[in-house]
1. From which structure (1, 2) was helix-only ellipticity at 222 nm (-39500 (n - 2.57) for each DSSP H run of 4 or more, over all residues; to 500) calculated, if the value obtained is -21500?
2. Match the computed value 21.8 of mean projected area of the Cα convex hull in nm² to one of the structures 1, 2, and report its label.
3. If distance in nm of label points 7 Å out along Cα→Cβ at positions 145 and 201 is calculated from each of 1, 2, which structure is the one that comes out at 1.6?
4. Using relative contact order in percent (Cα under 8 Å, 6 or more apart), single out the structure from 1, 2 with the greatest value.
5. Could you tell me which structure in 1, 2 was used to calculate distance in nm of label points 7 Å out along Cα→Cβ at positions 49 and 65 as 3.4?
6. With mean count of other Cβ atoms within 10 Å over residues 41-48 derived from the coordinates and found to be 24.6, which of 1, 2 does the value describe?
7. Quick check for you: by FRET efficiency 1/(1 + (r/R0)^6) of positions 89 and 153 (r between Cβ atoms, R0 = 41 Å, to 0.05), which of 1, 2 is greatest?
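Read the figures in this text as sums done on the coordinates, not as results from a lab. Quick caveat: nothing in here was measured; it's all calculated off a predicted structure. Cβ atoms are built from the backbone, for glycine too; each structure is taken alone.
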Structure 1
């Protein structure tokens with residue numbers, strides 16, 4: 001919308017006058033073309049390493065700017081980044097940070113910096129990564145849904161019951177995202193993203209909701225079986241236990257983040 005573009009232009013003019021600014025990258029709903037009239041303008045402001053480090057120490061790596069806003073109630077939602085941040089995000093960023101750069105637009109860049117190429121590489125994952133994710137998340141589904149949840153029922157452990165149900169559905173959703181080569185934007189976007197996928201079990205949303213709202217052996221079995229029947233996952237149930245242990249209980253040893261944090 002024009003008032004978002006006007007606000008972005010005003011912010012860019014001010015940022016470009018700052019010798020510490022390297023680039024302004026438009027992200028979020030305005031970049032994707034899904035903004036509402038009252039949406040904020042989300043940007044990454046790329047700065048030198050020392051400026052970023054000082055912002056980390058001052059707890060100011062994210063902040064709102066309102067002096068450039070051209071419409072009531074809006075703001076420029078600023079996150080700081082560095083050139084090294086962009087390179088590291090492309091190499092090993094987690095899904096939410098990768099997804100935040102989908103459809104991103106470099107609104108301004110100081111001469112001498114290749115920012116556009118870096119930004120374009122961030123949301124891209126190699127095919128082997130998607131298969132590895134599918135294996136890890138399906139292993140999580142099996143462990144939480146067929147081991148922890150029955151244990152919770154047997155022990156009458158309410159916390160474990162709901163913990164297992166939530167983690168089963170979270171892992172199942174992310175297994176389907178991996179199957180569809182789709183990044184995980186964050187928990188609040190999961191349901192909406194799954195609803196857009198082409199490859200998803202029939203009645204998936206109802207099965208997931210049933211397990212979350214009424215966790216039981218029956219709802220867990222129905223959910224897990226729907227996933228098992230939907231796709232020939234490239235890992236057998238026996239190997240899933242070791243994969244779950246590797247990914248979670250041995251994360252301290254491997255120094256690889258558990259799948260749900262990646």
Structure 2
């Protein structure tokens with residue numbers, strides 16, 4: 001009986017957790033289907049199904065341009081992170097001495113310091129060097145902040161790959177870059193997918209660095225354009241339009257994660273745990 005009551009308690013706890021987690025999402029989705037200016041209670045779920053808020057959000061965000069800016073920033077940053085972090089993890093995972101251990105600790109020590117803490121001196125350095133404020137400038141921060149975790153994940157996964165698989169290519173005269181890109185890197189695909197998802201979601205959703213380093217409205221990413229819907233004292237926020245904008249921004253992430261979730265779980269469990 002104690003075991004039965006224990007299972008019932010676990011199931012009840014999971015149900016409560018799901019309700020607490022999904023309730024805000026249900027409210028946001030329901031509110032997004034209400035027309036702009038609707039002041040009815042958000043707890044009245046799915047009483048209306050109007051796409052006017054989505055239309056308003058799409059036009060006010062200049063969704064096409066903002067979407068392209070987000071694509072450029074996210075894909076460019078993730079590509080550079082995957083390339084640099086995987087190449088850095090190759091010697092860290094293969095060479096076993098005190099220097100490689102020191103470099104490994106140096107890489108993961110970057111996880112301790114948030115990039116937001118040093119944004120002011122970095123902005124001053126950019127200004128001194130004459131770095132232009134455009135859609136590519138935040139990519140410098142995204143790449144720098146993403147490399148520590150990505151190198152940590154890649155290194156842990158690299159250590160699970162036997163070095164013997166490279167021997168035949170080495171005996172055939174393949175150089176270091178050929179062995180890495182044609183033999184080792186394809187085997188790192190679970191870790192690569194994990195890096196793409198974890199860092200891609202963060203970069204896609206981040207509004208802080210684009211807000212700081214991008215000066216032109218036409219080059220803003222989607223999260224920054226969503227700030228226009230928050231409103232002020234004179235123009236209160238239209239929650240239906242704001243939630244519609246949030247869902248429009250989330251749809252690409254939901255599709256991407258749905259396609260890559262199996263590889264994501266494999267990469268996290270195989271790489272991070274054994275690292």
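1. Working: 1: -15500; 2: -21500.
This value belongs to structure 2.
2. Numbers: 1: 16.4; 2: 21.8.
Structure 2 accounts for this read-out.
3. On the way: 1: 0.4; 2: 1.6.
Source structure: 2.
4. If we compare relative contact order in percent (Cα under 8 Å, 6 or more apart) over 1, 2, the biggest value is for 2.
5. Values: 1: 2.4; 2: 3.4.
This figure was derived from 2.
6. Details: 1: 24.6; 2: 12.0.
Working through the options, I get structure 1.
7. Numbers: 1: 0.50; 2: 1.00.
Comparing 1, 2, the top value of FRET efficiency 1/(1 + (r/R0)^6) of positions 89 and 153 (r between Cβ atoms, R0 = 41 Å, to 0.05) belongs to 2.
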